[in-house]
Structures are given as C-alpha cells and as structure tokens.
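These are the structures in question, set out in turn.
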Structure P
Amino acid sequence: MALQLGGLRDALILTVAALFGLVLSGGMGLLFWWAQRRELGFERVATAADAAVNFAAVSAAAAARGWRTRLVEPDRRLDFQVPGSAFSAGERVSIAFRGRDVLVASICDPGDGFSLVGRRRCVEHREFVRGVVCPPR
C-alpha cells in the first residue's frame, strides 16, 4: 500500500514533521555528547601532600570501598571500575598525581552509555577522592 499525499499542503506538513524529528533527535544526541565530554575533563585538587602520600591514601580508600583496579602506575596514576547498582552498570574513575595536585575524572562506563544516575554517582566519586586527599578539618 503506497502513501498518497493529498497535495502540496500534506507534503509540507510531512516535511516539517520529519525536520522537527531530525532536529530534536540531533539536539538530544548533542546534549548527551556534551554532558559525557564534559565529564571526561579532569578536575584539579590542590593538596598539601606529595604524590606518593596522595597515591597511598587514594589506593587504600578505593580498596576499602570495593573499587576494582584497572590500571596502576605507582605515584602517577590509578584507574578504577566502580561496581554498579540496580540503576547503573558502574562508572570509571581515573586519578592522576602531579606533584601536590591530584587530577580526578569519572565517567559512566563507556560500554553502557549515558545514565543520569551514573552521572550523579560520578560527581560523588570525584567528591570522595577530594575528601580523601583534602580531608575536612
């Protein structure tokens, strides 16, 4: 069965609806891409301790939390896979140690895509690392 258009008006309505769908889906894709890309950036945390002390503190705290280690470069870098929950498949946390600075990034697991719950947990992971290297006084 072929679709028959009643005239120019029907063709115009169909074209506008298709363009609206294209713009809406493209905009949503761009929004999700921008959000995930923003999460990929490292957040700098200035500390009073050197890289070795910060590395040891973060390693111990992450192990106590049950984070699975993905990469270890002593006194330079740690990458973790954080266990998921009922609403999230898990997140990745990457931490670099540069002198007295700690650089931390956390994203939703790239194999599972974007998740609002995962995004909230990524913020919590960054705050956790900040609390480990700069404990409240």
Structure Q
Amino acid sequence: MPEWLTPHVAVILLTAIVVPAVTWAVRIALVSRKDLAAESEARAAAIAGVHGRMSEIDRRLDRGEDRFGRLEIQLQQMPTKDDLHAVSLALQAVSGQIAKVDTEVKALGRQIEKTDERLAVIDDYLRQDSLIEKQRST
C-alpha cells in the first residue's frame, strides 16, 4: 500500500461503511413510488369526499337562504302593532257609527209604527164611511 494512502485508510473504510448505511437509512425513511401513489390516491379520495360533503353543505345552505328569504318576505308583509292599533281604532269608529245608525233606525221604526196606527185609523174610517154610503144608496 502506498505510504501517502496509509493515513487515509481509516477515512476510506469509514466512508465505505457509512455511505451504504446512510443510503439504506434514507431509503427506509423515504417513501417508494408505489407507496407515494397509494397515498396520493387515498388523499384524492378523501378530498373528493370532502368536496362532495362541501357541495351538499352548499346546497343545504342555499335552501336555507331561500327559506330565510321567504320568511323575511312574509314577516315584512305581516301587520305591525301600529297597523293593528290603527285597525282597532277604525273598528271602534265604525262601531260608534253603527250604534248611531241603530238609534236612528229604532226612531224611524217608532215613527213607522205611529204611521201604521194612523193609517189603520184612516182605513177604518174610510171603510165605515164607504159602508154608510152603500147603505144610503140602497
């Protein structure tokens, strides 16, 4: 063995042992292409599942937004307490006017009864008068 190589023999032997050991350790630590492809497919399937669930959630959210929109429209169309109060006041005014009309109708009814009584008296008088006239003419 040449003399210049003697001091480096330990380094060469160490390199000859360490490099394959490090290469073996790195190969064990790293993933093979087959394992990488399997993991990639598994993650793609998981992502597709998540996307499917996300699209279902999006559809449900859209339906919920539509329902909330319809509810909002219905709530906007419902009367407020001020509207109901105004209707209550209007009904009270109508009720007062109906009471007034009722009083007038009752008074009118009494007048009609009096008129009927007078007409009955006049009718009786005329019937008696016509009977008297018939008796005179015979």
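Values quoted throughout were computed directly from the atomic coordinates according to the rules given, and no laboratory measurement underlies them. For clarity, every value in this text was computed on a predicted model and none was experimentally measured. Cβ atoms are built from the backbone, for glycine too; each structure is taken alone.
Per-structure values
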item	result
Which of P, Q yields 0.45 [FRET efficiency 1/(1 + (r/R0)^6) of positions 24 and 48 (r between Cβ atoms, R0 = 35 Å, to 0.05), calculated]	Q
helix-only ellipticity at 222 nm (-39500 (n - 2.57) for each DSSP H run of 4 or more, over all residues; to 500) from the coordinates reads -17000; which among P, Q	P
Comparison of P, Q - label where distance in nm of label points 7 Å out along Cα→Cβ at positions 56 and 80 is highest	Q
Value 2.8, calculated as distance in nm of label points 7 Å out along Cα→Cβ at positions 40 and 72, assigned to which of P, Q	P
Structure (P, Q) behind the derived value 12.6 of mean projected area of the Cα convex hull in nm²	P
